[in-house]
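FYI, it's all coordinate maths here, none of it is from the lab. Since the structure is predicted, the reported quantities are computational estimates derived from the model, not experimental observations. Cβ atoms are built from the backbone, for glycine too; each structure is taken alone.
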Structure 1
Amino acid sequence: MYHQKKKEKQSRRSGQVIKELKLSHKISSHDYNVRINQAIKFLSKKYKVKVTVVFRGREIVFRDKLGVEMVNRFLNDIEEYGIKDNDIVKSGRNLMVMVNPK
């Protein structure tokens, strides 16, 4: 009885899994490669990936140029594993984009 209820509850709860990867516009090349590999791993497991570029303090002035370039570079590097769900969303000190697995 208990196990049956537990399975029913989990089956109702199991939706789409979203993994978030945060990075900065001035990320080092090694850290960037780690994020790319994590994104590829998540997309191969059929998880959605939320890519967030975070800005701190006065870095916000770079949001429209360097931040968008970083997101586009990231999307180009993982384009064979996933496709972007929506356009780049600018919210406060962040740039976000959702990537769906292929």
Structure 2
Amino acid sequence: MTQLIFDYSSLEGLVSVLSAKARVSIMRALRDGPKSSASLFEYLKREGYEDMEKSTFYYHLQKLRACGLIRESGNIAGAGKPEKVWSLAADSLVISLR
């Protein structure tokens, strides 16, 4: 079991990243295992984000990655350039308040 540990000084950034419901939905989708960008985008559409632009979707992915919550776990071949596959960076989060 892998853990991501956030200390008190990074708590504000973590809360900011998780304040967007779409980002929490992305993480929920990744609980079942790695997913491609296209698969995640379609998942969000089914979850009520049908008006989300792809640029906004990629913005959410980058915010989650920058915070360390998700990671790029590979690529799959597509019609154009390879498509990224995403996974959770850890099984659990730990927040140290000291």
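Key figures for this structure:
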| item | result |
| --- | --- |
| Among 1, 2, which structure scores highest (criterion: relative contact order in percent (Cα under 8 Å, 6 or more apart)) | 2 |
| Read-out mean count of other Cβ atoms within 10 Å over residues 3-10, computed value 9.1, structure in 1, 2 | 1 |
| Winner on Cα Rg over 2.2 N^0.38 Å once structures 1, 2 are ranked, highest first | 1 |
